[in-house]
1. I have 2.1 for distance in nm of label points 7 Å out along Cα→Cβ at positions 16 and 32, calculated from one of the structures I, II. Which structure is it?
2. Work out relative contact order in percent (Cα under 8 Å, 6 or more apart) for each of structures I, II, then name the structure with the largest result.
3. Quick check: 21, 56, 22, 1 is what I get for P(r) over Cα pairs in 10 Å bins from 0, in percent, calculated from one of I, II. Which structure matches?
4. Of the structures I, II, report the one carrying the highest value of mean count of other Cβ atoms within 10 Å over residues 8-15.
Structure I
Amino acid sequence: MEWVLFVSLQWIVLGSPTQPTTQQIQSFPSEELCNKAAEAIRNELNAPIPGVRVQTLGRVVCLLRKDK
């Protein structure tokens, strides 16, 4: 079994939303490592960037992939 990290991002540019995008990051051997990566991404998303008129919305989720 492996953990997979899904990151869905959407930008609001001058009040207009863009289409959301989703990225998949695979092969985390443990839930703890996946959650640490997710937390690092969340921290980056929440860090303010002065003078920028773009808002970034994100959803970051770790899921367990079971072997077939």
Structure II
Amino acid sequence: MPKSIPSLKPQQLIKLLKKAGCTFYREGKGDHSLYSRVIEDKTRIVPIDIGAKEMSPAYVLRIFRQF
């Protein structure tokens, strides 16, 4: 895993997702929110745990590989 990927707070990750073209999709169960983006006629949905303190670098990398 690249060392340049930081751990992010949920609000920071949401801000980056919105810059990448994601939109709010719906509320999930508990503290989760779902964001979506259409790529090549396929809808990609990303769950974000709003109640988490930080998202791990591995999770952040996995999300951005989808886009």
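Any read-out appearing in this document is the output of simple, stated calculations on the displayed coordinates, not a laboratory observation. Predicted model, so just to flag it, every value in this text is computed and none were measured. Cβ atoms are built from the backbone, for glycine too; each structure is taken alone.
1. Comparing all candidates, it corresponds to II.
2. When relative contact order in percent (Cα under 8 Å, 6 or more apart) is computed for each of I, II, structure I gives the biggest number.
3. Derived from the structure labelled II.
4. By mean count of other Cβ atoms within 10 Å over residues 8-15, the leading structure of I, II is II.
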